[in-house]
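Below you'll find a set of structures to go through.
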Structure 1
Amino acid sequence: MPLLRALNTIPLWILIVGLLAVFELYSVGLMLLARRKWGIDRLKLNNEIAGFKFSVIGVLYAVLLAFVVIAVWENYNATETAIRNEAKAVGNMAQLSYALPESQGEEMRRLLDAYVKEVQQSEWGTMAQGLPSKAAADALAHLTQATINMQVGQMRIWPCSRKRYICWQ
């Protein structure tokens, strides 16, 4: 966990440059070590075989990289779907709040507004650091409790247009 926090605090460009430098130093060091141990004349005999080995390693790396890209893309799509579903739920609850008695509807809209503001102001920042947001969780708990306490028997039924989902009194 400390490594994850450190990686989240370091700027991305420094992390990429650092990793490239480490890999470059590692590969050059192995090359110099092999030259010292076996000599250049002996290594010349294996140039043809090494070419085939490097091409196989390159293909395996490309396949592995393709799998990583696909996994990241699927994770991105799942996150986008979750965000879209949450936004739809907030919108639906805001529309339904107008069917509640006036005081409950205003309270529901106030709690929805507080929840959305907490998600934007605190949750997105803490999620970027890999941590949960207590403020957003509390706002959601208040909203959930208000939903449980709703008096459904007193809801106003309005006729709605099926084509545009617009309700009128």
Structure 2
Amino acid sequence: MTWLERIYLWNILKGMAITLRHFFKKKATISYPEKKRTFSPVFRGLQVLNRDEEGRERCTACGLCALACPAEAITMEAAERQKGEEHLYREEKYAAKYEINMLRCIFCGLCEEACPKDAVYLSETFAPSNYTRDGFIYTKEDLLIPNPKTEPEKFAKAKGN
């Protein structure tokens, strides 16, 4: 070992050169509230339950999304449509209870692919933070997209148009 290697001067100079090089590189961080990062076109965010053009729920509670979910994050209960509820539900069967536990969800998109009615899709928004575990369990009312007949501006915003 030479005298230069023994005092670690060469290694310190190499480390300082790397540090100096990083001073002039583009920063990876952004000022979040002022600037928002653009997501990839294949980004999978928060799950949404879709409606048809007439404002009826598309979900028929077939349970394929719950079966396809590898994390078992989706739970649902089916119910029969009653007389006079034709304007609310497309099919005779509907999801009376639909819950997703976002703490278990791995955003894989298998629920979206398994749905035969295109009722479930993953939006471009991410799950917001929360202080309690109960805040991460989203019910059907939390996930259902706004009605296009009664709330057209909220529906367009939710669809991303």
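Any read-out appearing in this document is the output of simple, stated calculations on the displayed coordinates, not a laboratory observation. Predicted model only: the values in this text are computed from it and were never measured. Cβ atoms are built from the backbone, for glycine too; each structure is taken alone.
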Practice problem: Using distance in nm of label points 7 Å out along Cα→Cβ at positions 88 and 112 as the calculated read-out, with 1.6 as its value, let me know the right label among 1, 2. | Solution: 1
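Given a computed value of 9.8 for mean count of other Cβ atoms within 10 Å over residues 40-47, which structure among 1, 2 does it belong to?
Checking each candidate, the match is 1.
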Quiz prompt | Computed -0.90, -1.11, -1.18, -1.30 for log10 I(q)/I(0) by the Debye sum over Cα atoms at q = 0.13, 0.16, 0.17, 0.19 Å⁻¹ - originating structure among 1, 2 | solution = 1
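For mean count of other Cβ atoms within 10 Å over residues 48-55, which of 1, 2 scores largest?
Comparing 1, 2 by mean count of other Cβ atoms within 10 Å over residues 48-55, the maximum is at 2.
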Quiz item: With FRET efficiency 1/(1 + (r/R0)^6) of positions 16 and 128 (r between Cβ atoms, R0 = 41 Å, to 0.05) computed per structure, which member of 1, 2 shows the largest figure?
Solution: 1
Quiz prompt | Computed 18 for relative contact order in percent (Cα under 8 Å, 6 or more apart) - originating structure among 1, 2 | solution = 1
Quiz item: Who wins on mean projected area of the Cα convex hull in nm², for residues 32-119 alone among 1, 2, i.e. which is largest?
Solution: 1
Self-check item: Ranking 1, 2 by distance in nm of label points 7 Å out along Cα→Cβ at positions 24 and 56, the structure that comes out highest
Solution: 2
Self-check item: distance in nm of label points 7 Å out along Cα→Cβ at positions 96 and 136 derived as 2.9 - corresponding label from 1, 2
Solution: 2
Quiz item: If you work out mean count of other Cβ atoms within 10 Å over residues 72-79 for 1, 2, which one comes out largest?
Solution: 2
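The value -6500 for helix-only ellipticity at 222 nm (-39500 (n - 2.57) for each DSSP H run of 4 or more, over all residues; to 500) was derived from one model only; which of 1, 2 is it?
2
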